[in-house]
Structure P
Amino acid sequence: MNRRQFLARTATTAAAATLLRPSLFAAAAKEGRPPRILLRSSWQSVNIGDIGHTPGALSLIEKHFPEAEVTLWPGSLGHGSRELLTKGYPRLKIVEGSLKDGKPNNETLAQAWSDTDLYLSGSGSGFPASDHAVAFQKATGTPVGVFGVSTDPISGLGGNRDPEGGTLKSIRERALKLPPTHLSEHLRYIMDRAAFFFCRDTISRDYLKAQGVKTPILEFGPDAQLGMHLRDDAKGYAWLKEKGLEDGKFISVIPRLRYTPYYRIGNTAPTKDDEIKDAINDRTTEKDHAKLREMIVSYVKHTGNKVMVCAEMTYQVEMGKAVLVDPLPADIKKNVVWRDSYWLPDEAASIYSKAQAVMSVECHSPLIALHVGTPTFYVRQPTDTCKGQMYRDFGAGDWFFEVDETSGPELWSRLEAIHRDPAGARAKVKAIQATVAERQKRMVDAVRGAIAKA
């Protein structure tokens, strides 16, 4: 179906019908029109990582494909994320809506589908909104591309997934043993037709290769968060001054439950799956965070520096106080600053830029830290997806830990090495970012190439 046919089927009013005029199609197709990208991203705003995916992608496109015109089709723009984007990217257009019977439920979204040269699905776990990508491709025939996602077939609930998860090694081994028919027909449909499909970790890439996915470009492409250049130095530095946190003389620590309690965040009744997840959280939260507290105690005792406990998700604000701050000895606690509010990734970037290091059980705060040059640890829980493999893929394996296979003393030992040689640690970050930058350019080159071929 061509675009005129698509609009003829979706237009329901006289106003929408005017979109069919041949003169308008000719004008849209004339030489010199900017290439147009419809970016499907901004999955939620209760997580600064999900907020950061979008500015990361926008910054990379702006850097490597500046002539392109981007329209964002967001999932959620709460908690100030809309203002963050409109201020940071004045050229950005935003279109909202959903689908009804496989078609846009409003004329503005229908027009965006018709106008775009490429549907670009942003970073996330499990190819978010893949049903929208399928519907778009079937209706328009316009190319679809995917920008740094994870497709973990093992961790989580449902089907043959393991609610207890596993180490990255075990996930890789189990994923590659799955029969080549394991991938759902729904996902196979769009992956086979995708102009490119970048996986943000090599486990996802290798699993999809083993499944025989036919996209011509199936490669490792880091999480788009790593491209975000936005900062709020005025706000961030003022907060640091207010709390007495000095440049290079504090670390930031971020907690995480093994399963995010979305029903509590959304204030809905728990399901049976939620009860299973709560039980796993109940028996693991203390042992996971006791290791971080040991690291905090050693850091304060040996350096006299301070510790900032903060959140990547809204629910972790109070959690940080409960599991990291309150149980500490009094002589250690006096050197610990608890951030008692949620924030946006631009302020987080500014604050992390002044930290000696960032230690996180969440995956995206370390990515924000790396972009601003700060050494960082990611302590992965077995229930998280295989996205953590990206740390090894881009050269940060020494700063990656499986929580069940590490200890407080080991975390402190690696942190002490950063404390002893901060210049060397920051040089390592630069080397990591150089590797990331090469892959990022490759990702945007694939965007440009797909549009050129369309």
Structure Q
Amino acid sequence: MIIPRPRELAVLGGSVAFHPDLVRFAPQDPSLGEEGYRLDVGPAGIRLAAGGRAGRFYGLQTLSQFGAAVPYGTIEDRPRFGWRGVMLDVARHFMPKDFVLRLIDLLAEHKLNVLHLHLTDDQGWRLQILRHPRLTGVGARRGPSSAGDDRQFYTREDIGEIVAYAAERFVTVVPEIEMPGHAQAAIAAYPELGNQPSRRLEVWSEWGISEHVLNLEESTVRFCQEVLDEVVELFPSTYVHVGGEECPPAEWERSPRALRRLAELGLPGPAQACAWFIGRMASHLERHGRKLICWDEPDRPAVPGTTVMVWRDEQPRPDRTDIVLAPHTRTYLDYYPSDAPGQPPAQPGVVTLADMYGFTPDPGVLGVQCQIWTEYMPTPRQVEYMAFPRLCAFAEVAWGSPNDYPDFLQRLDPHLARLAAQGVQIGPLVP
């Protein structure tokens, strides 16, 4: 339960004044699970039992949402999904560190526990890599318009602060480093990574998918592995995301060297090259004790030992259970929130509040995630405008508690008032 249901709690009549210092903590109850909690509220005060530290944190979050007075009653609550994520794209438009910290606070308030940072793409490279400094020296500048901008990437110190801040709020930061496609910013920085090393590219200023992809040379594989070596130093998360989606094979098909390389590797053609590349990264991450996660592509051969994010469909592939559901039809916050005219520019498509709340994920998957692609959101205020209130509906889906949409709308009003009091930019409430 993300937004409390006061009338369900007030079964005894009366209420208790809330202050965190007045909560009595019961002994840990493993039966509740690490993130589960139980609240007993009565004339004697508030008693909170939890299965672990995260459960205690979430129990206090629920209490704080009631405000000054908590009605008598009992709540026993725990999440359905272990992965309750939000992806923030900072590649297409860089988001300042302070906003990332603010977003972590908002995730924690909604009992979401994964921040997936999309750090690189055709349009920008936003993570400092000491061994390859041109990735940010060149790749963090998106077109001539950004030539005079302040620094547009996160230093190692920034990432350390973000990761530590998130951990205190039981949010895991999962980094994404795109490969072998969506890589024009990296190729602009290091042309030898591309399929025509003599050609000089700019960081892509357009929207869409660049055809410029990494080549298949062993030196490029080593380059990417060296990047991942630094990534795992910075991010303690079990999972590291390498993208892997929408990788056009056109350059490999035209390149004599790429075709010879495919023959050397024993691959039947360019269609198999992306899976091979991901497999090399999966093996490398496994040596670090990490797991690779990537976007799912139904036409790409399965890569053993990887986890996938399903974004094209609402249901998992029948041959896999190690997936996170992230369907664009339900979870893309860059789509318009309604079909009403006069809205700010957005990605073509509509995902309404009701669409988000009506998402019914398969309970057998690892979890669910909503996506904030920022091509049409150049500022933090625009991100908030597009995220809320739809992220509130997603949070209940991710926790596993949605069942009554009219009831949700009734509970949403006071919750949005709390968010507005925090200065959150709220978008249109279109039921």
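If Rg/Rh (Cα atoms, Kirkwood Rh), for residues 151-382 alone computes to 0.97, which of P, Q did it come from?
Details: P: 1.02; Q: 0.97.
Going through each structure in turn, the value belongs to Q.
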*Given a value of 0.05 for FRET efficiency 1/(1 + (r/R0)^6) of positions 255 and 359 (r between Cβ atoms, R0 = 25 Å, to 0.05), point me to the structure among P, Q it was derived from.*
Q
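Which structure, out of P, Q, was helix-only ellipticity at 222 nm (-39500 (n - 2.57) for each DSSP H run of 4 or more, over all residues; to 500) derived from, given a value of -14000? Show your work: numbers first, answer last.
Numbers: P: -14000; Q: -10000.
Of the structures listed, the value fits P.
For which of P, Q does semi-axes √(5λ) of the Cα gyration tensor in Å, for residues 239-302 alone, calculated from the coordinates, equal 33, 17, 6? Mind dumping the intermediate values first?
On the way: P: 33, 17, 6; Q: 23, 14, 9.
The structure behind it is P.
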*Here mean count of other Cβ atoms within 10 Å over residues 215-222 was calculated and came to 19.9; which of the structures P, Q was it taken from?*
P
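Laboratory data are not the source of any read-out in this text; all were calculated from the coordinates shown. Quantities reported herein were computed from a predicted structural model and do not represent experimental measurements. Cβ atoms are built from the backbone, for glycine too; each structure is taken alone.
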